[in-house]
Structures are given as C-alpha cells and as structure tokens.
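Any read-out appearing in this document is the output of simple, stated calculations on the displayed coordinates, not a laboratory observation. Here the structure is a predicted model, which is why all the values come from computation and not from measurement. Cβ atoms are built from the backbone, for glycine too; each structure is taken alone.
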Structure 1
Amino acid sequence: MISEFQAVVFAAGKGSRFPEILENRPKCLLPIGPYPLIWYPLRMLQCHGFVDVIVIVLENEKMEIQSKLERTSLKLRIEFCTVLDECDVGTAEALRQIADRIKTDVLLVSCDIITDFNLCNLLKQFRQQDASVVSLLMHCTPACNGPVPGVRMKYKFEKDLFAVCSQSNRLVFMGSESDFENGFKLLGHLLRQHEKFDVLSGLMDAHIYVVKKWIVDILKTHSIISIKGELLPFIVKKQMCEQKFNLTHDANSNQNQNCATEPAITKCFISLAPETSFGLRINTLQSFYQANQQIYNVFETVTNMPVSCLITKTCDVRSTQMAQTTVGEQSVIQEKTSINKSTIGASCKINSKVRLSDSILMDNVVIEK
C-alpha cells in the first residue's frame, strides 16, 4: 500500500516565530534530544515502510541539512528539492514547484511534527473512502510545567474550526477561529446537505495530509500560496459546490427522468487520532521547550527505538548522576556533575561540579567549573 503514495516533507520554513534560538539556522535542524527536528517525521515515514522521500528545503540550507541527515541512521532515499530563499515560500507554492515530479497520490508531512500516530490508519481511510483529501487532527498535548525560557509573554494557542459529519468524518467546513471573532455563519445549503454535524475546536492540525494527485495538479493553474490556509479550504468549498449542484439535479429529477444525478467527485475527510496518541508541532519557543522536556518519555513510542539511543555513541559521559537527559554527538560531560531532565546538544563540554535541571543546551556550549 505504501508504494501507492509519494511522501513529501516540507522543510523550507524559516521559523519566524522563534528567532531567539534560530539565528539564521535551519528550523528543521533544531535539536529535539540529540536528533534534528526533521529526523522525527523522516524516521516515522521509514518505520511505516516508505523508502523514497522528497524533502523540500531552501536552496542555501540544502548542504547543511543533507550533511546533518547523512550522519544519522536513516535508510531512506532522500531527494532534496530546493526553493529560493529570497522570500518566504508558502507550502502550496513549494509543492507547485515540484508538481511535475509527483506521479501518484501524495502524503504531505511538515518537518515540525512529532507523533506516534499510525499512518497506516490514515492511508487506509483514504483508500476505503476514496477520498480526495484526508487531514490528520490530534488532541492537543498538555502544556509543559514551569516557566518557558525567553521573553515573558502569554502564549495563545491558535484554534481552528472544523465542521465534521460525526458518522462519516466528512469535512464540510474549516477555518481559523481568529477569522470569526464575532461568531460565524454557516451557509444554508450546508445545513440542508448535512442535517447533523459537529463543529470541533481545540484540536491540532498535525499538518499531515493525504491528497489525490489531481489536487497537486490544481496548483499549476491556481495561484494558491498555503496548503492549510488556502488549498484545503478551496477543496472543501469545491466539494460543497458539487453537492449543491447535485441537490439541484435531485430536485428537478421528477420533471426530467432522463436527467441523471452526477455524483460528487470531491470528498474531504478528517482522521481524528485517539486521545492517547502523542502529537506535538514544534513551531513556537514554547513547543520547542516542551518537546525537549517530553522527548525522553515518548521517544520509544515515537521512533520505535530504545531510549538508550538518546545518548549518542560518540559522546563521553563520565557523570554518574544523570537522569532523563539526552546527549548529542561529541559532547563531553565530566565527572562530579549532576544533570536532570535536560537536553545537551552536540559538541558541548560540561566541566565538573556543574548542576543542570530542566535545561536545553544548544550545540557547542561550554559550561565551566
């Protein structure tokens, strides 16, 4: 079944929401434990049987990203496709640039998602319902305890609204809550076509979508910038217009027996992950901190690897007082140190008599005695 789909990972985002820790470095290489952020969705694809993956990156970041991934244990055949870094390129724009490379239906994945969700369930639903698109929604992971490093500010979770038929998971409406601050109106034909549906909020769009090839082809003739913000609402609206057209035909069928009702060809669905599934998008400083706080506890279920892999083979750990801590490549931790619930980046040096707790050290950090 996996061979029927082309996997595409988006890694050209600039991480504008947390410039404090990026400093012109690729967002997809942010350390989550000892591995770069993009490694987690790639590892997920590998665990589900994917062999070939297209990764979209900025042209000036390709070599750095490629070099970093080559030092991991991934066995995927990765084709890097580049986009110009002169301006922010939307996800739909990036997909448009590689549209000619797409020969099958597509699994679209953001580089900033970490989840233990079984993708086979998503792909199975896509096939069984002959869907045009299936979007993965997840229950939000509880926020981390304690203060978040950096500038003190109140983080507001961006909520989306999804109108979904409860029996079929058919997606009939979607939008950002910020666009409807004074309430929102549902069109009459939507209510006539679907007598019962639920309006869901407080769920996380995982930015994992399965789409038909013809949806990718639409981008060649439409100047759409964003997949979530423009392409998906466009496809959902197209679905509803087709159904409205069919209702008109049904109403006139008694007058014209030769008028056959044309079935809707566009079908949009959501797949709602179980509440027990872990899912986190690393797109803010808060979620970056949260991911590093929780990665030790969820690593095995997310990657299907033992937790011992969070201590890299090339590091030198001499401390005997270290708990729930990850250590990157070439880092040295001297004896008589105490480290708890922390992430140590690559090529760090921690000297004796140092105490660390609930901390994240980026690469090349030195902590003196």
Structure 2
Amino acid sequence: MSVVGNPVSGPVVTGGSAVPRFAHIDAMRAAAVILVVLAHGGLGDVIPGGSGVTVFFTISGFIITFLVLRERDKTSAFAIGPFYYRRVLKIVPPLLIAIVVPTLVYALWNPVDWRAFAGQLFFYYNWYKAAGGAEVLPGTGVVWSLSIEEQFYIVFALLWLVFVRSRFWRPLLVATAVIAVAGSTSARILLAIGGSSSSRIYYGSDTRLDGIAWGVLVAVAYHSWVTDGERETKVTRLLASPVSLISALLLYLVSVAIRDDTFRDTARYSVQSLCAALVIVYGFMCGRGRVGKLFDRVVSNRFVALIGLASYSIYLVHLVLMLGSRSFTDTWPEGIALPVLVVVGVGAGILVYQFVEVPVLRWRKMREARNRSERRHRAADAAM
C-alpha cells in the first residue's frame, strides 16, 4: 500500500484494489469505528460510540455523492444498475458472514424474530430498533445504521437518475439536501417536544437523515470548488487553517459533554455532523504548516488506513464476538478484559475484510476489466 500526499485533493491512499481513496476519510472511518468498539467494550458511559455512527453517516453522504458527480464528469450520465450492483457486492458478502450465517446457527437453539431478521436483511431493521427492538442474534442489532444508509442509497440513486438529466442538477441536489437537513432536524425537535422516546429519535430514518445530507452538501461544494479551478478565497483559507480543524474537534467535544436530554435528542446530531463535515473539508484543503503536516502523518499511517478500510466489517462483526466472549471475560479485571475484547472485535473485522471484502473487490475489478475489453473488441469488429 502506498500513501501519496496531495495538497489539492487531500492525501490519497492507493491500496491493492487500485481504487483511489482519501486517506483522511479512511482515518475518520477508523476513528468512528474505534469509538463504537470502545463504547461496546464497556466504556459506553465515557466514550460516545453513537457519535461514531453519526460520522459514518456524513462520510457515506459525501462518498456516494462524490462518486456520482465524478461519474457525471466522465460520462454526463448515471448508470443506476452498476451503482446498485457495486453496493450489493460491497454490503452483502460481509453481511452474510457476520450476520446471516451466525444468526441461522444461533436460531437452532434460541428464539429469533424472523420478521426482525428480514428487516436486517432488507434494510428496515432500524424501525424495529426505534420501536424497542426484537429478538435477533445478540450483537447484530448494529445493522440498524446500515439500514438507514441503504435506504438513502436507494432513494438517492433514483433522485439522481432524474437530476443528472437536467442542466439544473446542482441546484436540485443542493435544494434536496437542504430540505433533508431542515426536515430531519425539525422532525427531531417536533418528536422531542411531543414526548417521543430517545430511541425513536436515535433510530429513525427521518430523524437521522441530516447527517447523510450534510455529507451530500460537502461533496457538492468540494466538486464545485475543484470545477471552478480551486480558487482561493477568505472562506477557503479559513477552512484550510488549523482554526477549522481545532474548532471542529472542540465543538465535537462540547456536543459530547452536554448531557441535557433535549440537546441530545435534537441538536447533538446536527453539531456532530457539522464537525465531521468540517474535518472532511479540512482534509482536502489543509496547508503544509505544523498542524497540517501532523494531520497528514496521522491519517496516512498504515494501521489507521487498514482499520478505516476494514471499518465496515469491524462494525458488523465486533459486537457479536464481544458479547459471545463475555462469559470468559466478565471475571477478568476491566484493564485486561477491555483490550482483549477490542483486539478480538477489531482483529476479526480485519480478517473478514482481508478474506471476504478484498477478494470480492478484486473479482469485481477483474470482471469489469474483462467486460470493458470485450466491449472494445466488439466495437473494433463492428468498425471493420
């Protein structure tokens, strides 16, 4: 794996898949999943694991939007079939290994709510969580956030299929994202005022959509900045300064420190999404000062990159193994049990990434290359 510093588009990590990736976003993924793992490992009272999920939402909104905008730049179109196909190949194989097969084995001796299990498979399980949960394999409830993301991918692709044909695609996309931010934030406020449970607000698609929408807005803004020649302005200088990064981190810490229930049910998600958005932007624009160089060194670390790359599999598999290990570690001192649980959860996720995600991605790339070659040959034959 090689790491290349790019002052224009952020540090880029090129892995064995030959797919360009933004190193700082992989580092954000790594930080987010470690927050979740530590919280589930027994530090939930002091480690804000839920904020890691919020960071994932904002990253997902950015990445998906960035990819479709890049496709539009190349082809002036959007291929929705390949879009869904790539998502299936990314999401399903680890899901089978980490959720489906263990659940089927668990169900041989334990009760399982098969409707809730279907919700896990078809990405509406978050609504079961919002209603109070259901009997599934302990530890697999983490897929609630995956359900929200997949709902977004489905709807977003359909909207983009319409928008991409219009010369007003950018205003349409921005307006939709702004409406999503405003609507989702308003929904949380109204539900909180109406006395709805924190679970309803935390797990609802409608109440968590703004995290993803912030990522969409960042992607559009970044794309516009690059398209316009990366002109330097007062705003871009501020966003590229250490003040931007430090402000995002301090604001995030404040959002975690405030324990008021009303704030946590309403503004917390908005603040943390905005912090994630600021860090994404900073990673693309940061200068070469001491803070920028330190930032680059941290996000370009190979182990950090590996955890970021494996974050999806780590997220899926860690809690099942942690809960399954409790019968052994409950009698251990906390100072020993926690590191062991973290190593087990993270290590297992890395193994799933290396032996499931990487081979599937390699196969997909080979298949796509073969299809391109066949199309070129057919075109050449037709021209003769």
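Across the set 1, 2, distance in nm of label points 7 Å out along Cα→Cβ at positions 54 and 134 reaches its highest value in structure 2. Here Kirkwood radius over Cα pairs in Å, for residues 94-205 alone was derived from just one of the structures 1, 2, and that gives 16.0; the source is 2.
Taking mean count of other Cβ atoms within 10 Å over residues 102-109 as the measure, the highest value among 1, 2 is held by 1.
Given 15.8 as the derived value for mean count of other Cβ atoms within 10 Å over residues 46-53, which of the supplied structures 1, 2 does it correspond to? So the calculation was done on 1. Among candidates 1, 2, the computation of relative contact order in percent (Cα under 8 Å, 6 or more apart) that gave 27 used structure 2.
Structures 1, 2 were compared on volume of the Cα convex hull per residue in Å³, and the highest value belongs to 2.
Given -24000 as the derived value for helix-only ellipticity at 222 nm (-39500 (n - 2.57) for each DSSP H run of 4 or more, over all residues; to 500), which of the supplied structures 1, 2 does it correspond to? Derived from 2, not from the others.
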